[in-house]
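Novice: There are structures below to look over.
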Structure P
Amino acid sequence: MAETKTPAATGPRKVVITCAVTGAIHTPTMSPHLPITPDEIVADALAAAEAGAAILHLHARNPETGQPDQTPEAFGRFLPRIKQATNAVINITSGGSPYMKVEERVLPAATFKPEVASLNMGSMNFGLFHLLDKYKEFKFDWERTHLENTRDLVFRNTFKDIEYILQTCYDNGTRFEFECYDIGHLYNLAHFLERGLVKPPLFVQSVFGLLGGIGPHPEDVMHMKRTCDRLFGDQYRWSVLGAGRHQLPIAGMSASMGGNVRVGLEDSLWAGRGKLATSNADQVKLARKIIEGLGLEIATPDEARQILQLKGADKTNI
């Protein structure tokens, strides 16, 4: 397969910041700042873009209960508003929630044909039950059940499921944020690359610190990067996300190792030790300080499009 290269740099390296605005992991009880309604998602996404996020990774929620909602109608309540107000790249989840079937999870990406969609690269135990110990009461009954049931939850992403998402979105020109929660997921991605079902440059999002996946130790981060280098050479662009308190230390490691970073309230509710982030923009600003403190620069949305070879916002259905 032909090598894929980006144009030679003429200045400091550009680091792409992705912001995952709300996700499906955290529940309303955990933070009053978690965006739930369409208005909240729009406001937080735009503030994150203004702070320096080039890519906005988006989930939808039921505005009354905060439960994950993967219907295209739910996404339609905020996607056009975000696109009209910012040049940031829109990235729609195909992960949805671990409780959803793949046919449900892929519907928003299939409908709106975004520049980027996330794609989980393997099945895994997906444990959130340990969070129960931190909260005595919950705002909504579903929250406790949601967390408790993860003791016996496998987040299903079989080869057949992955192929289904790839085939559903293949002709839309959508590229993928390949979410890899463990080393085996990198080998799964290499399998699809060998078969020609995915195309470089691969946007590999390494996920650290979720119970059931690879840990957050610096050796884990380096092991993930070494494996990517060996499997993909210069055919990939690396990014990381660290769960919870590991978010910013791992972001700093990635930036110093030539990678990109993802922050956002989907991945962590914190903006420092014991301090809840009041918005996604809080975390983007902290990540930006780390990046610029290393003598690097953040990528603009159009620079991110060039780095990842995206089709452009005008070719989406948003």
Structure Q
Amino acid sequence: MAHGTHDYVDDPRNRDILINIGGELFPREEAKVSVFDSGYILGDGVWEGLRVKGGVIMFLDAHMKRLYEGAKAIDMDIGISKDALKKRLYDTLDANKMVDGVHIRLMVTRGIKATPYQDPRVTISPATIVIIPEFKEAMKQTLDRGIRLFTAHVRRGYPDVQDPKLNSHSKLNCITACIQAAKAGADEALMLDPHGFVATCNSTHFFIVRDGEVWTSTGRYCLGGITRGMVISLAREAGIPVYEKDFSLTDVYGADEAFVTGTFAGLVPVGEVDGRTIGEVGAAMPGPMVKRLRELYLARTQAEAEKGRGL
């Protein structure tokens, strides 16, 4: 079992899920892709993590926009329209009779290659589209007690090396950071940008609270997070001062609160960074700002569910 924001409650129903590969449904044990697939050989593809509430995929338009922009950036043709892919997602949910407490991993790779080689011109099939829906809920203990972070030496790099705004299958830098944090006894890694300012975490976005203000990174060296953007927007609408800015680990260690955001768990408090307790020792978790922002976010997801699928 992993530790951190992606801790989940095991659900026996997942043994019998149907997985969509290229528009066909397969039982979990029979769901396979070719060893010549671009994703397996090279990590050549893009993906999205999606949450479901009331039978509705949360903020699906935003996720589709990010997916198709990422595909365009790497010159990959997904092969079907956004509307067709949305229908495929919902058809997969309905086939599994899934309504609530569901997480979806949507993966698109460049397709099957004639031979194991990086050149996209040796791809001989349409893009491979895989939809894995699971009954998966974040653990209440993680949401309540928070997580511990360790600052990894692995940086979020410049976009001319590998653009951190791409939600690509090539995540080795994040994996390396995660390994370093785990070896240090922490739950997840905090990652800095090339200038030494705080950028993001290996799989979530990072925020701190100082004197009633919410700070997060400039966003130049991290993925354009859907939940991150939603929290920033909700805070501003509620009159909470929120800033996207450069700040250092010194600012983090002296913060009143800290938290991370992500599609799977929403808002999760951070209790410790590099062995430093965030906020007052013994203070209740989550703190007042995290509680307020979490309430705003849950209300927003409920409103999204009430809007329906919109197909």
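Novice: One of P, Q was used to compute distance in nm of label points 7 Å out along Cα→Cβ at positions 104 and 160, and the answer was 3.9. Which one was it?
Specialist: Working through the options, I get structure Q.
Novice: When distance in nm of label points 7 Å out along Cα→Cβ at positions 88 and 280 is calculated, the result is 0.5; to which of the structures P, Q does this value belong?
Specialist: Traced to structure P.
Novice: For which of the structures P, Q does the calculation of FRET efficiency 1/(1 + (r/R0)^6) of positions 40 and 264 (r between Cβ atoms, R0 = 25 Å, to 0.05) return 1.00?
Specialist: P
Novice: Where does the value 132 come from, among P, Q, when volume of the Cα convex hull per residue in Å³ is the thing being computed?
Specialist: Label of the originating structure: Q.
Novice: Then there is this: Consider the structures P, Q: one of them gives -10500 for helix-only ellipticity at 222 nm (-39500 (n - 2.57) for each DSSP H run of 4 or more, over all residues; to 500) as calculated from the coordinates. Say which.
Specialist: On the way: P: -10500; Q: -8500.
Source structure for this number: P.
Novice: I've got another one for you. Upon calculation of relative contact order in percent (Cα under 8 Å, 6 or more apart) from the atomic coordinates, which of the structures P, Q produces 25?
Specialist: The structure behind it is P.
Bear in mind that the values in this text are calculations on the coordinates, not laboratory data. In this text, all values refer to a predicted model and were calculated from it rather than measured experimentally. Cβ atoms are built from the backbone, for glycine too; each structure is taken alone.
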